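Peer 1: Structures for review follow.
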Structure 1
Amino acid sequence: MIDDHSQYLISQEPYYHKIDREVERYEAAYAVRMPVMLKGPTGCGKSRFVEYMAWRLRKPLITVACNEDMTASDLVGRFLLDASGTKWQDGPLTTAARIGAICYLDEVVEARQDTTVVIHPLTDHRRQLPLEKKGELINAHPDFQIVISYNPGYQSMMKDLKQSTKQRFGAMSFGYPPTGIEIEIIAHETGIDTQTAEKLVQIAQRSRNLKGHGLDEGMSTRLLVYAGHLIVKGISPVEACQMALVEPLTDDVDMRDTLDAAVATFFASA
């Protein structure tokens, strides 16, 4: 039985600030149903972009948060036992292929490589998904598209996408927004004033300069939004920054002191 796709439609426009020509490039990719790979640091807006494009295109969106315990069955489906006997339950990838949704595999590299290979026949001219356990071959709906994301900065030889997977996708690189746009995003998402948003962005930029010099990643736009929400709720800017920006980023005492000093530079009297 095919799921009602309306439950996967995004009813309200997600806030997304266009930075370059990423919207036009994605629309062109969708027009030819090209599988798309989004690359960029954690919390820079990749998932929000996919949500925005699904809304803009009026297409259902099924998102899968990938993890190292995810199996192929978690993606395609499995047989389940209930009071009436055995029945098949589609996984999110299968559901998307049937109803013509955009299937978004978030942080796909976290999944095992033997799991991600199940997407291969859906990402070439075949656009098919074999359900071997069920003995069924699904021809993907004409509207179906697969999108994956990952953070190249965290990848290593032990945890990366196979070339045989990468070369099935067109790719788009994302980074943190330019200063003015990031300030506008923080102010819009949280309701804080522009001056406070600017200070948060400046703190983040200092942390990003430390990437590879004690930090694996700098403060993300997502973390800045968290800090802004705390400030709006009455938490002092210094405390909000410690809770949302400094503590999540590192357990190293010296590095926390460095980041606390950056916070104090901008919010010393707050």
Structure 2
Amino acid sequence: MAEGQCVQFQRICKTYASGRNEVVALHEVSLQIREGEFICIVGPSGCGKTTMLNLLAGFEVPTKGSVEAFGRRIDGPGPDRTMMFQDYALFPWLTVQGNIEYGLRRLGVAAKERAEIVRHYVDLIDLKGFERKFPRQLSGGMRQRVALARALAVKPRLLLMDEPFAALDSFTREKMQDELIRVWERERKAVLFITHNIDEAIKLADVVVVMSPRPGRITSEFRVNSPRPRDVDSGECLELVHHIRELLHLVSANPTTAPVAAPVG
């Protein structure tokens, strides 16, 4: 793995088999993520975006190829890689504090250190005063902030995010995007973020990766050079939105279209 890289997909293929039926989810996928880099993947439903996250999380193994993180091949889940889901996945019987410190308890972190870490993320994610609340007492946006704090509390080097804001209303979604960027700029974790929303990808990412319909392949990678915070209605961003949308229409109409070269530097 090259210096500065934290993740490498090397010609990944993933096939799901059920009896005589086979579904090829990913075909010859190669991707590199550098330390502290924010990557967004966009593509049609069923193109293998979530499969890529599951491979990185260690929930699944590739049929062919290899997935490496931090210089070693992934052979299972690990605290250096944490996942944030669309449906919050909070424990309803635990308070905000209990949810944030859950992973720390599993790792055997001492009570005093747990309390300090929880306090740090409660302050960072603006949850002060809600430590004793249960998930049912929180709004959707606050639940996702708790989920983000829990994912960060174990100090991962890579944060995996599977459409975490998709279920939120548009106003709350925009607030959560701003919150995520604010936290990311403080913490500088590598992030792999899945979304169907092109505007969201351009607002958040250093690099937007475009995938084809199944079997999923990477068709293009676009580096977003606009400084943050980004105005997605600016001419530069709108031009990139239009270009990515046209590319998605092209590959959806003809999934066998050869990958399209695009600048990533």
Structure 3
Amino acid sequence: MSTLTAPIRLHTEGAYARPGLGRLVGVELRKIVDTRAGFWMQAATVALTVLVVIVAIVTGEEADRTFAALFSNAVMPAAVLLPIAGVLLITSEWSQRTGMITFALVPVRSRVVAAKLVASVVLALGMLAMLAGVVAAGALVASPAEGAWTDAAPLIGQTAVYLVGGMLTGVAFGMVLLASAPAIVALFALPIAWTGIATLSFFENAAPWLDTRLALGPMPEEVMSSTQWARAGTALAIWMLLPLLVGTWRIARREVAA
């Protein structure tokens, strides 16, 4: 006696569709914050931002308790740590040997790179929103003199460029070197070395255009002029855009070991 079995219906609709950019960006954001190093780095950024604002309010003079003064100090932890997170976002694919899985699931590597870039921008803007909120709360608590909120909007806008540029610079260095330690060392050592070279009289006129410390430093501190924006754009083109192009080319051709 034979037994009739009903056919098994498999729902395969969409099973072979490639993931959209939004899903890839979500995956990359989880890679940033779900690892132990990534989580504690973001937690440290928030904690240091709050600590800087509290110390500035408690120890500073009345002029140091305006939004602009607090903001220029509070942005420093994020400005230092976000580029490191950008480096780790790229290099973890090689150091943790997850690149084989990533590029097997998404063979078009340019889509992975684009997702990492978008995720980096989202994280930087999220950190900007956090520190702007912390600084605004601190300025309200401090109750400073009239004019405490002067230039708040332009400073936030400029700092968005400052943090996003720093984050993408970290991503770019990671893409070029594809190893965490060399990329982090180069990220901090090369600008410092260039700053030393730029002090020579021969580079006096070129330094404000090529030194990121001079070109980007005013962004969280003062409303920039058109000349200062031109300098910032030139510095970002050299230290961020050029490494991004080189890094994208390298990732597209680099073999991924298991």
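Peer 1: With semi-axes √(5λ) of the Cα gyration tensor in Å, for residues 161-240 alone coming out at 30, 15, 11, pick the structure among 1, 2, 3 it was computed from.
Peer 2: Checking each candidate, the match is 1.
Peer 1: For which of 1, 2, 3 does distance in nm of label points 7 Å out along Cα→Cβ at positions 41 and 225, calculated from the coordinates, equal 2.7?
Peer 2: So the calculation was done on 2.
Peer 1: Now a separate question. Work out which structure the value -0.59, -0.76 belongs to, where log10 I(q)/I(0) by the Debye sum over Cα atoms at q = 0.18, 0.23 Å⁻¹, for residues 49-96 alone was derived from one of 1, 2, 3.
Peer 2: Only one of 1, 2, 3 returns -0.59, -0.76 for log10 I(q)/I(0) by the Debye sum over Cα atoms at q = 0.18, 0.23 Å⁻¹, for residues 49-96 alone, namely 3.
Where a number appears in this text, it was derived from the coordinates with a stated rule and is not lab data. Predicted model, so just to flag it, every value in this text is computed and none were measured. Cβ atoms are built from the backbone, for glycine too; each structure is taken alone.
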